[in-house]
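Student: Have a look at these structures, which come just after this line.
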Structure P
Amino acid sequence: MRHLIRKAGAALVTGLLLAGTAVVGMPIAHADDNPYERGPDPTVASIEARRGSFAVADVGVSRLAVTGFGGGTIYYPTSTAEGTFGAVAVAPGYTASQSSMAWLGPRLASQGFVVFTIDTNTTSDQPSSRGDQLLRALDYLTTRSVVSSRIDADRLAVMGHSMGGGGSLEAAKDRPSLQAAIPLTPWNTDKTWPEVSTPTLIVGAENDSIASVRSHAEPFYQSLPSGADKAYLELRGASHFAPNTDNTTIAKYSISWLKRFVDDDLRYDQFLCPAPSTSTTISEYRSTCPY
């Protein structure tokens, strides 16, 4: 329901903006009333930077201190001067640990999010289990973690690589209240996701030989509801393991997606709509713009 309310609100703001520019002397409406905006006005340079405007700290979480997943590392903005933050849990792929996704922790947190890169119960856990574990991690993050008071529990998202990406779709299916999902070179035996209403950005890799875009990322995207907020980004010349190392294209569009849908921040529309053109790093981009 919040997705529909948000979409209607965005349309209203857009209409006010257009009206404001059409009438001489009438003030232009901005998103200044959005209580979830965090950080300065964004630029291409700011979302491509390895670090954003927030200083970041991290804290480890032992698997012995949690239930339902394997512990992990929480990255968070050190200042709460601007209020609470949205949060995202990130799952690794098959046979991998949280270290394979660690680069995303400080990069996203420095843009104004609490980020939890998790270990799974076992490295062979399948996507459905990884989806459950992402949700358990979010529950821990918002209720029992040392940073719970910094988090707005109504603004949560999931990400994951490979089977963790498939798990992020499972989590979004099971918990429609999630505000965003970002599967990265996702793998899952389930190819259709008509139940997912969460705004979803799927990132595929052109040269993926493990979860080929033809049998995974592309059909996943196509199966999402046609009226949903969704996008498909394909990394040019990239392999299945592109999300395991610092990647500016993944970071740029992940930040924009999380800002737009977790923070309802219309300032980030400019990076998502109109859809970015193909380039040396993007071989294909599809979306349901405008959001």
Structure Q
Amino acid sequence: MSGESLLHVPRVMGIVNVTPDSFSDGGRWDTTETAVAHGRELLDQGADLLDIGGESTRPGATRPLVAEELDRVVPVIRELAAAGAVVSVDTMRAQVAEAAIAAGATVVNDVSGGLADPRILDVVAAGDVGYVAMHWRAHADRMRDFTDYAPDGVVATVRRELGERLDAAVAAGIDRERIVLDPGLGFAKEPRHNWELLGGLDVMRELGRPLLVGASRKSFLGSLLARDGRPRGVDGREHAHAALVALLARERVDYLRVHDVRATRDALAVVAAMTEPEEGP
């Protein structure tokens, strides 16, 4: 189609969990060698950047020691960054963020938005790297206790609390233009809250920063697909996620954090074909 493109194509962030206990793929890539190989595979499938994490944030998870997290992520980041990949570190800890930046990470993806370890904001500012601030209320072992969004509802409350994290990041010296916001699907959220947030992304855009959405394989998709009262298992949620990706591509989401890069790219290709069909002779 001639002229300006009508489609806003999100950038795809491929997930590399270097953990034994992640909800979706724990233990599959929990060594440096297997994690690096998986990262390379995601790049081949079309990932724009890789998010390397060494701490599971699934509901009920316990935190690893700092040394464990460092041992998991730093060698993987170093090798993938050296190979030319754009690498993000998924961490809530300032010490891990600092080591990751030194190893070549150019983005810090902090699911706590600076609440778990406020010094992480200073590390990001000093490193002059990108920062993803997610909506968060408590660590994984307690977040089920923080799902009350009265009286304003989940959309307005998340917008306000995420705006507070944006202000804190800027006050710490992080360049506003380097900040991306994430509404935190699945974190201290009941299934219905996630759908309400997805329907209220225009409200999140009022904060004036790019949006990242991480819905891949999450439990609210399993609840949607439940049969006989039993949620669909993790490995059976990808088709629903691909359908959601197609919808989000039209919502002007800027980043999609996903496990299955190929399925995401396929969904985006379908949207592109429907939005901008090739011109005939």
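Student: Which of the displayed structures (P, Q) returns the greatest value of FRET efficiency 1/(1 + (r/R0)^6) of positions 210 and 258 (r between Cβ atoms, R0 = 30 Å, to 0.05) on calculation?
Tutor: Result for FRET efficiency 1/(1 + (r/R0)^6) of positions 210 and 258 (r between Cβ atoms, R0 = 30 Å, to 0.05) over P, Q: largest is Q.
Student: Given a value of 2.6 for distance in nm of label points 7 Å out along Cα→Cβ at positions 162 and 226, calculated from one of P, Q, which structure does it belong to?
Tutor: The value was obtained from structure Q.
Student: Can you say which of P, Q returns 16.0 when mean count of other Cβ atoms within 10 Å over residues 50-57 is computed?
Tutor: P
Student: Comparing relative contact order in percent (Cα under 8 Å, 6 or more apart) across structures P, Q, which is largest?
Tutor: Numbers: P: 16; Q: 20.
With respect to relative contact order in percent (Cα under 8 Å, 6 or more apart), the highest-scoring structure among P, Q is Q.
Student: Can you spot which of P, Q the value 22, 14, 11 was calculated from, given it is semi-axes √(5λ) of the Cα gyration tensor in Å, for residues 74-185 alone?
Tutor: P
Student: Determine which structure produced the value 136 for volume of the Cα convex hull per residue in Å³, calculated from the coordinates; the candidates are P, Q. Show your work: numbers first, answer last.
Tutor: Details: P: 117; Q: 136.
It traces back to Q.
Student: When helix-only ellipticity at 222 nm (-39500 (n - 2.57) for each DSSP H run of 4 or more, over all residues; to 500) is calculated, the result is -12500; to which of the structures P, Q does this value belong?
Tutor: Q
Any read-out appearing in this document is the output of simple, stated calculations on the displayed coordinates, not a laboratory observation. Please read these numbers as outputs of a predicted model, since none were measured by experiment. Cβ atoms are built from the backbone, for glycine too; each structure is taken alone.
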